[in-house]
Structure P
Amino acid sequence: MKAVVITRPGGPEVLKLEEVEDPQIKDDEILIKIAATAINRADTLQRQGEHPPHKGESEYPGLECSGTVEAVGKDVARWKIGDQVCALIGGGGYAEKVAVPTEQVLPIPSGVSLQDAASFPEVACTVWSTIFMTSKLSSGETFLIHGGSSGIGTFAIQMAKCIGVKVFITAGVDVILDNIGGPYFQQNLDSLNVDGRLFVIGFMGGTVTQVNLGSLLARRLTVQAAGMRGRSAKNKAQIVREVEKNVWPAIAAGKVKPVVYKYFPLAEAAEAHQLMESGKHIGKILLAV
């Protein structure tokens, strides 16, 4: 098969489409013939040598995909050859095929095309696990998100509005989702109501800051941070189940829609990374395989 290989740490130009060996599936995995995958910020960090895949995961970038089941392990009961699916993966999305644990696989949401479905797994699992499962954002509360034009942002805004949450880009809220990091940290604390929750999922602006801890105590604030890639397979499986139960019905009802800015062919992964790093896009950038 063909896959996008990181030839050395560096800029987008180090991404090359090469012929590689097909992945081999384990008893509890399925083999997906990929229709599309999405570009995520973690992919650009991996390309730079700063975010290597975890042990046992594919060395190729790509943390989500959609496609058709081509083979199933002997312990797989839910999926069969020919099923159209999308999946949260630990790597390997920038390729023609990928092996995925069956518990990280989702059906294509009703009303969504096979290719557009690749825009959902990573953002849905990230947003649902951080803001809803952990920070417990609920109807009637207020929500502030930084980077609202990103894939995470466009999804989080739709999902929050779907459950009756007021979404703001100003101060005085209950929950903040932040992928900027250091420069926004104190401002985030200053923007939270009593019992407010800040969830940090990225560091686009840097990792170092100086903070006045007084506001944490005075208003009983909670600060948490987590990514998706470093979670255990068991935790990912739990999140995927919760996403299918709570998010997929909203997508099927048309309340949450894929926001895809542009498609690139797999061979143009470098150009897709350039666009991602320019910050000029709104929504997801996808690679069509």
Structure Q
Amino acid sequence: MDFTIKISCFGASESIPIINEPTYFIALIDGDSSFSLDFNEYDIQGKNVLFLSPYQLLNWGSKNLKNIRFLQFHGDFYCIEYHKAEVACNGILFNNIYDKPYIAVNNILFDEISTLFDKVQKIGNAGTNYDLSVVRSYLQLILALSSREKQIDSKNIIILSNKSDILNFKAMLDTSFATSKSVSFYAEQYGLSVNVFSKKVKKHYGKVPSKLIQERLTLEAKKLLHLTYKSIKEISAELGFEDEFYFSRYFKKEVGVSPKTFREKVGISIVAKKSM
């Protein structure tokens, strides 16, 4: 990458570019808008923080924005998996297919994160180890504050929602996605028709089960490409594809790049290197 970490700012009258890059993004949003992320539609109001993992497709729609700022960083600069003990954000802020990809924040937290953005921007890509260490600390604090807020929000949603066996679909999918890719398999576990089951899942998770199965499979493929040294052939077999060529076609259709390109651009994580 030709940068370590950078911030881009857009005002209400400016056009926001489509994003589909091999980096992580944190978007600090002020104002009302709609957007699609991996072809899922969302509407937001007020102050929000949005989180994107590498090669997620963000396309901004109608907007009544005051301002949006993107903080962009590569996994080589800050590995969210390696730092999971300090910042529990992987699967909470990033790579969470079961929940909305953003959090609504109050004015106090918004201003606190905005100040941290300012500090990161001020130091920028200064080359000294000291400067990079300071920027990394600011980024870690942004992630810690956001992760805490997200977890509080998630607990409140669970308390307020009706308790339902459909909540177990997440655990079932996480266990069976590689071997069972049809909606009918999961519907049968609940003794429901595909139509009734799909409506229940859509009501709770905001996505139909076929979309969740597809996203869970893609997420695991990204994880194996980034966090392991397994070959594409080995990953293909682990995920239940007939062969690596079918897997490569599937991956490129879903992500926009081939597995080989994804691994080259995103890189192999320090986590994989440490486990060797």
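Taken together, the values in this text are just the output of simple stated rules run on the coordinates, not laboratory data. Fair warning: this is a prediction, and the values are worked out from it, not measured in the lab. Cβ atoms are built from the backbone, for glycine too; each structure is taken alone.
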Q | Read-out FRET efficiency 1/(1 + (r/R0)^6) of positions 193 and 257 (r between Cβ atoms, R0 = 30 Å, to 0.05), computed value 0.50, structure in P, Q | A | P
Q: Match the computed value 14.2 of mean projected area of the Cα convex hull in nm² to one of the structures P, Q, and report its label.
A: P
Q. Quick one: FRET efficiency 1/(1 + (r/R0)^6) of positions 25 and 41 (r between Cβ atoms, R0 = 30 Å, to 0.05) came out at 0.60 when computed from one of P, Q, so which one is it?
A. P
Q.
To test your reading of the models, identify which of P, Q gives -14500 for helix-only ellipticity at 222 nm (-39500 (n - 2.57) for each DSSP H run of 4 or more, over all residues; to 500) when calculated.
A. Q
Q: Out of P, Q, choose the structure whose coordinates give FRET efficiency 1/(1 + (r/R0)^6) of positions 81 and 105 (r between Cβ atoms, R0 = 25 Å, to 0.05) equal to 1.00 when calculated.
A: P
Q | Comparison of P, Q - label where distance in nm of label points 7 Å out along Cα→Cβ at positions 209 and 225 is highest | A | Q
